[in-house]
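What follows is a group of structures, each given as structure tokens.
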Structure P
Amino acid sequence: MSSKFRGYKQTTFKPASGNSGASFIDPKPTVVQIIPGDTDGLILAVDSLKDLDVEIPLWSNRSTTPRPDYLFLEWLPEGENTYIPVSEMEEIPSSVPVSDFPLKRVIPYRYFQNRTGGFKFRYRLELWNTSPSQSEDTAILIDRLGPVFVDNEPRVAVSETLITDASLARDNGVICEIPDFSELRPLEVRAAVAWLDEIVDNLPDAADLDYFGLLPDDRLITIPEAKLRALGSGLHYVLCVLIDKAGNESKLTFPTEVVVALGELPNSLQPPTVPQADVDGITRQDAFDGVKVHVSPFLDYEENDSIVIDWGGERTAPITISQLLPFDLKVPVPWSLMKGLYDFTEGGDQKVSVKYEVLRGVHPISSSAIDIQANFAYTGPENPDEPDPVNRTLTAVSVWGASNIKDALVASDEGKDATAKINLYDSPKVGDVLTVFWNGVALSSDPYTVTGSESANQEIAFVVPWNDISPNPINLELPVYYTIAVPGSKNPQFSLSSKVNVQAVKIVLDEAQYETGGIGMYVCSGLIEVAGEWGVNVLIPPSEYLKEGVDLSLAWRSYYSDGLTEIPGTSLIMTKYPVSKEDEQDGILWFIPYEKHLKPTYGGEAEQYGYGRAQYQIVILGEPVPSNSSAIMIAMGRGGSPDSCEIPPPRPIKHD
């Protein structure tokens, strides 16, 4: 039996006057545990589980002789006619000093361990001279049964099923009706009521209750507005225990759920949109990408409000608006929910009603609904990674050219059709259509349609026409895969992609480009300064082979005017030239210094010009591939002088 409310019970009872009205020779005894002022002699339930302390007052004509008085303690249970002894006869000799009175005695617990109800307690005397005497009765009431609710599942009733600012202002809180009950002394019953944001097995301590006091006759109590505002919007619970004057508690009521939505509620909700559904409805590809319902701005939202999507009657888990901002809010819908609503037996396009709810706490404010189409039907083996359109259980395509090298086409395959092969998956369905895609485009040759006559894991071959290969004759990682579908299907399944090394023609790297400013030759006025040194730039052009980290070598050679004889000491060779990510996009500007590599081409009036030749080489698939090259005229003489360029040259082009 709980004792958390005991202090309140013992200190709040009001004394009552009056006695039984009977007149006896001796004064009545005192039972210490009786609640002060209680005319029925009620004892706290907790005290009824142990011996009762009694006090016997000094009686008249007490013995002053060697003969003792004899004391008897007895009581009369309610409904019985005979007093029952509750102690052994006791001699009280005259030697007991008056100061020992009142005598302290007990009624042993064993006499009332299994009894409840009313008792009349008295003491009886046989005086030293054999004269009988008895006291006035003292009433005792033992009550160990708490209030009993009338209903088997009692719940506190609240004035409103939805608590809002308006209802709080009207009622100055929340009016609650305590469930009906039966009790020996109902007017003295107290209610302990807690308003919480969680369900508990036991009420809080008395100091933390939201109501603790005598229960009004109409059983109505009010929970203060401040309590609800402290908890905020959400699902609240109200629970109650009743306590009688003896401290017996009722059972805890079942929790009453109360929806609380405070503040100005969201309004002006617009219908949702699902942009992914605008063209073909929602497909498995959309589900894999992540379906999102778009919610446009509305009024009076709070950032801790939540959004729930109602997808065909199934609701997503709430997500707070703060996690979704800014507007338009994009609310995800999980694949498991969409899949669970789709009828795979029926297949095809299926209508789905979509709306959203804004939750203030747990109170929903709903938008209007829109209808969209969803289609998740597919053919082929089950995909363990659905809704991923790529099914890793499908064997990859292998590609063979005339050279008979797996997943590679070489120069000897130029101009010839290739073959793509797959192994048929388990349990193919008649009518399944298998289509091979070459570099993302379906082969121009016929796809394969399952007839039902195929053997298990049969190899299926497809012609890869040279016309499909020729637009990309050089691609070191050309993707090839196949799909499974039926005519009109929106959800083809894809195999994993094979990477085919296609070098069906000889690789030719573009020539280096000479940066002459449009003159067509290198001249003095075209010299540029880089880091304090003068010279010219050569551009290594971007290409699919110029990639970050490739093995790149650069070479420059200078020639006399015959264009054939190399000028000694003028070559510039760079191996392992570092290629950056930016170089992939823009190419490489390679600087050729003037003094060592360009100036020697001028030999005075008899040798006024020379030639330069730049070439680069990239290692591709382990083989060095050189670029083409051409010569560029170098004319580094200056007018009015037999010397080479003036440094700095007139009207130089400055580079940072």
Structure Q
Amino acid sequence: MCGIAGIHHYVTNEPASMAVVRRMTGLLIHRGPDADGYYVEGAVGLGVRRLKVIDLETGDQPLANEDGSIQVVLNGEIYNYRDLRRDLIARGHKLRSAGDTEVIAHLYEEKGMGLLQDLRGMFAFALWDARKRTLFLCRDRFGIKPLYYSDSTQGLAFASEMKSLLLCPWIDRGVPAECIDDFLSYLYVPGPRTIFRGIRKLPPAHYLVCSPAGTALHRYWALEATRSEAVPSEGSVVAELEARLQEAVTTHLVSDVPLGVFLSGGVDSSGVAALMARAGVHLIKTFSIGFRDAEFDERPYAQTVAAHLGTDHLAFLMDESHVSVDMLERLAWQLDEPLADPAALATHFLSQMTREHVTVALSGAGGDELFGGYPHYLGDRVGGVVDRLPSPVRRAIVPMLARLIPASDQHRSIRRRLRRFLQAAALPADVRHMAYVTHLNFSATEKAGLYTNEFAASLGERKSFAAMLGRFDPDATDFVRDAMRVDLETYLVDDILTMTDKMSMLHSLEVRVPLLDHPLVEFVASLPSRVRLRGFTLKPLLRAVVQPHCPPGVFDRAKHGFALPLVRWLRGVLGDTVRDVILDRHALARGYFRPREVTKLFERHAGGAVDESHRIWQLLMLELWHRQFVDACPSSVRASSGGVGGHERP
């Protein structure tokens, strides 16, 4: 695992600055504390910070082909590199290292960008072809590893984190109003946009070509494999799924350093740990985090699974005393752009503790989107039945029923979920799905009341879900399956995977996600939703595989998710601290929000009748981001001594 950065002045052809590349790479030292490396030649400069995981002795980057005309810097892991390496050697290639990065350079000689079809792993890499004077930027199929870039009249700059790009003075740091609006709708800024006008996210399953002729973006993979509408027998599906899951987990175990597992006691992480044990790993190290609030504490379930599997288990306790403005500012700095998923707090703390024991941790991320683990998929399914009701009933009576159900701030309350379903049931299927996904965030109506007149005017007539609705397939015959695909390509990428990468790499911890092994994903995604969801049971297929290897009854509970007791925390001392940040005069002077509406938000939450915790958290993370990247980052490049958390800051 590494951090990469670089520049190609393909427009001006001016020499790339080694000093700038070093500074860009230096901001990524937390991603790679073990070594650094550079290639600067003419208009191109590549830099890398390395976390040593595979090939500890000869794997320092950049790595090249025999004559040095192909240079590669890689962030991530290629799990099938040993097979690829053997094939390349058999074809006469001379490899000097024993790891995966060099394999990419030689594979490019054989196949060009067709090499991406052969890679099995999580990766973001830059490849420089000196003969063609062309730079390639490539990102894995699911966006597990991040890669940002800026294309301007000065050329192309790229980095694993946006803060490195801000060292390039020509990059447009403007903050589009629609990105603020999207953030309040989704908790994050949907790709390929970022919060900065001049920076883009390289989309998953894409590569970018930068040559003297310009830049072009290409897609190399998509979930468009054959999709059977037939319903196979459960036994045959479960048998094949178990074989594919075992292969995926086993493949992800390649490492020259200690590894462990994030274990919540849920079906995803328990399955990963169980299959890791079946792969022959002895004395597996597992790690979990919990809270004093029983409703949110998964430590007992994790401990039960760990005892059953015989793992070396460590459980950590987190409470509001661990949360301070200084710590939150550090998180905002690391996240690069506003991301208001409160799970970042727990992921940060869990990663920090885990890194004291291992360098690599496996995670169950991706299981909910792939196997149907979110309750809103049940809402999508039942919503299809509501769609068949007469229009007057659907538009009038269903919303009226929702108003009859009292609000609840209990995280897993049936009343809360039923009210949420009825509130959106009369909407079109795609809008309804997005309403379910974003129900804790600001709705279009709430944003209209929150925004100042000036900020609202800057948005024009923009629709609240404009960034997402175009992602649904209008010709899909299985809407629930299509909704799972959309979640996998949006929420999973820009929230879960981004948050996991940024919080783990802050502590130089590599996190792997075997449930996103692409052959496994292609198989599961081809199954109809009626196979992935049966009745009102979430993830029935994965449960069928995992349950025999885990304690009886451990999964007989409502879905938990990586939730925190944020409701209570924000009604205590932490709430007063957060209020001071959001209602600070500098925050209100930004001109986005009406001060009285922000005050009312806190009053409603403190009163105890309404849960406004997620909306408050959104406003907090937006303000902390501004402090780190707007107030503290002038348009000219400068380096401060230290920055937040000891990092240099542009």
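Every number in this text was worked out from the coordinates using simple rules, so none of it is lab data. As the structure is a prediction and not an experimental result, all values here were calculated from the model. Cβ atoms are built from the backbone, for glycine too; each structure is taken alone.
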**Request:** Match the computed value 0.95 of Rg/Rh (Cα atoms, Kirkwood Rh) to one of the structures P, Q, and report its label.
**Result:** Q
**Request:** Have a look at P, Q and say which one yields -11000 for helix-only ellipticity at 222 nm (-39500 (n - 2.57) for each DSSP H run of 4 or more, over all residues; to 500), as calculated.
**Result:** Q
**Request:** Could you tell me which structure in P, Q was used to calculate Cα extents along the principal axes in Å, for residues 144-343 alone as 59, 50, 38?
**Result:** Q
**Complete:** Across P, Q, distance in nm of label points 7 Å out along Cα→Cβ at positions 296 and 624 reaches its greatest value in structure P
**Prompt:** Who wins on distance in nm of label points 7 Å out along Cα→Cβ at positions 120 and 272 among P, Q, i.e. which is largest?
**Reply:** P
**Item:** For 16 (relative contact order in percent (Cα under 8 Å, 6 or more apart), calculated) the corresponding structure among P, Q
**Value:** Q
